[in-house]
Structure P
Amino acid sequence: MEKTPFFTVIIPVYNVEDYIGRCLDSVLCQSFSDFEIICIDDGSPDKSIDVLNAYAAKDCRIKIIRKENGGLPAARNSGLYDAAGKYIFFLDSDDTMCEAALHNAYTAICEENYPDLLNTGFIKNLYGEILTYDCIYPGDEFFDPSLTGDERWIKLWHSKKTVDLIMTKFIRRDFLRDSGIVFNTRLFAQEDSDFAFNIYRKAKTMAYRNFYSFCYFKYRTGSLSTEWSYKAVTSVLSRWYNFFYNDVQFYKLNDECRKIVETEKKDFLIAIRRGIFKLGVKYTDDEVFKMVDILEHYFEKDIKKLPMTKGPFGFVYPLYKIIGIRNTVKLLRLFVRIRDSIIKK
């Protein structure tokens, strides 16, 4: 009978033949060795699979799943379904695990009596500049027994005292399976945040330890991290619409959390209104007016209720109340085209 590993490290792989070896080495050299690695080849067109096969031939703790390209959330879910470890850790294939991360996590998990979630710090390598992000316990007020799970995570979210990067977390596998938490495959951006929010809402026990779990590298294009494409924008709009208008059950929240959600909703709508200006230049006509359809259908009524805003585009804001989003976008795009034609001359 096979022994259950303590950790499962899930690594989605796409177009990373130059980086996946370094990533795997950072896990394989951990002083704590009771783990398995599940690598999901997400239809990678390069030679990443050859690198994976070479590593798997040398170390039986590496398992490979091959699938058609389906995006980062689906790849991570594939790893979750096959994970055998008591705790799950997600690692991107162009990042690395920090030295002694698994040893430190194991020690903390045992000391904290096997919590649903262990939060950690992390490191960023931004084009060679090293930045560290500590994990700080947010305070007892966020774990008052009178708070519901929703109220707790709403307070944490609003306080900015939590990090939604999923790679900073060690998650108890049975908790994930019992709660039914998986990655939302309809999202093309912010899937980490969505997954983390669900964990914070449902976890009964959490621990915080200030060691660094992984190093995030920023130096290349074509990674699994998503640019703000048309698909990304529309999926994020859908996510936040569902959150503010469907998921949040106000009647179950205390007064403080109800006010927090109203404030966050207002800030979100202001961000959308500012973002509408970008529709003038960044997307095709077809993409723009598909997004406008979404904005009109879900958000226009509430955006019109927002107060006027001062600033370089303040003169445009009254247009929303008078002619709506669609006609405002048409005017902005016309203005951009006239401006561009003048510049070209």
Structure Q
Amino acid sequence: MTSRKIILAVVSLALFGLAVWYFMPEKKEAPLSQAAQELQADPELTELTKALEQDPNNDTLLYLRASTYYKLDAFDEALADLEKAMRIDSMQPAHYHLLADVLLDYARPNDSKKAIEVLKLAAQRFPDRIPTLLKLSEFQLIVKKHGDALTTLDKILQRDPQNAEAFYMAGRVALDKGDTTSAIASLQKSVRIDPENADAWFFLGRIFGNRNNTLAVQYYDNALRVDSTYLEAQEFKAVFYKKRGDYDKAFAIYRDLLLRDPDYANAYFDMGVIYLELDSLSKAYDNFNIATKVDPIFVKAYYYRGVASEKMGNKEAALADYKQASGMAPEFQDAQEAKTRLER
């Protein structure tokens, strides 16, 4: 090995060490939290912990346990396992991906920035790995770094000019910027390359739905053709009919959706809105009430339950719901104004 290569190798290892120190918790061997101790009762965690007792330096087992911790919102424990896994083997892209996910969802100060830096480091280590570049572009979109996301997507398209997922992400970036014309062009190119891209069909449906264009139904149907369990596409198809006043079709879709998922709060809420417009106040109240039970932080469901109560003459119940909604979301102007009006 030449002296130049030796120097580069040393620098690379030093940079990786600094990255691990930066991204991970300060206490490397912190004891398990009380929440984590309770989580040890989870069967999957129990099996992985037993396996790691036999093979403590197995980075794959550490990664799997970190993934399980992450699913259970035990973020500190997930980070600790990932730190050890990446010290053992720093050349596993999946480790970087999971670390970025954990940091983004942990959402402490600067965690989203750290998540981006993790994926940038991964992109440097694996410059030709398209899934890593796609994930980086997705995270850049999440934090509204539109220019950076497009630069990353350009790198993908230079390597693979017919990458459907890159065009899909370009459409998402354009849509987030408010450029629906560019979004449509990119999303349509994505589905021409890959007609099985359900998400691209779905976002095309949303754009045309907002334009009150009946093509929206066709796009939602294509998304559901690809994935019959795509409940959000089913919901937005119903919303399209609701906006057009075609309540029978909307109700039929919502009822089918609730057969598939009885806890789909938005379906109850939207049916409540329709019943409110039809002056079926008790049915509206019942649906808003179910929505709040299914999703206790559904602010608008509390507000509209209050609206239904007020229309039925129960101002005390209405005021309680307006207070609940305004307390949960002080910026929710309608709830604040309704609360102030009734308090007078």
- prompt: Where does the value 21.0 come from, among P, Q, when mean projected area of the Cα convex hull in nm² is the thing being computed?
  reply: P
- request: Taking distance in nm of label points 7 Å out along Cα→Cβ at positions 233 and 305 as the quantity of interest, name the structure among P, Q where it is greatest.
  value: Q
query: Which structure, out of P, Q, was helix-only ellipticity at 222 nm (-39500 (n - 2.57) for each DSSP H run of 4 or more, over all residues; to 500) calculated from, if the result is -25000?
result: Q
task: Given a value of 6 for relative contact order in percent (Cα under 8 Å, 6 or more apart), point me to the structure among P, Q it was derived from.
output: Q
message: For distance in nm of label points 7 Å out along Cα→Cβ at positions 153 and 177, which structure out of P, Q has the highest calculated value?
response: P
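Readers should treat all values here as calculations from the given coordinates under stated rules, not as data from a laboratory. Computed from a prediction, not measured in an experiment: that's the story for all the values here. Cβ atoms are built from the backbone, for glycine too; each structure is taken alone.
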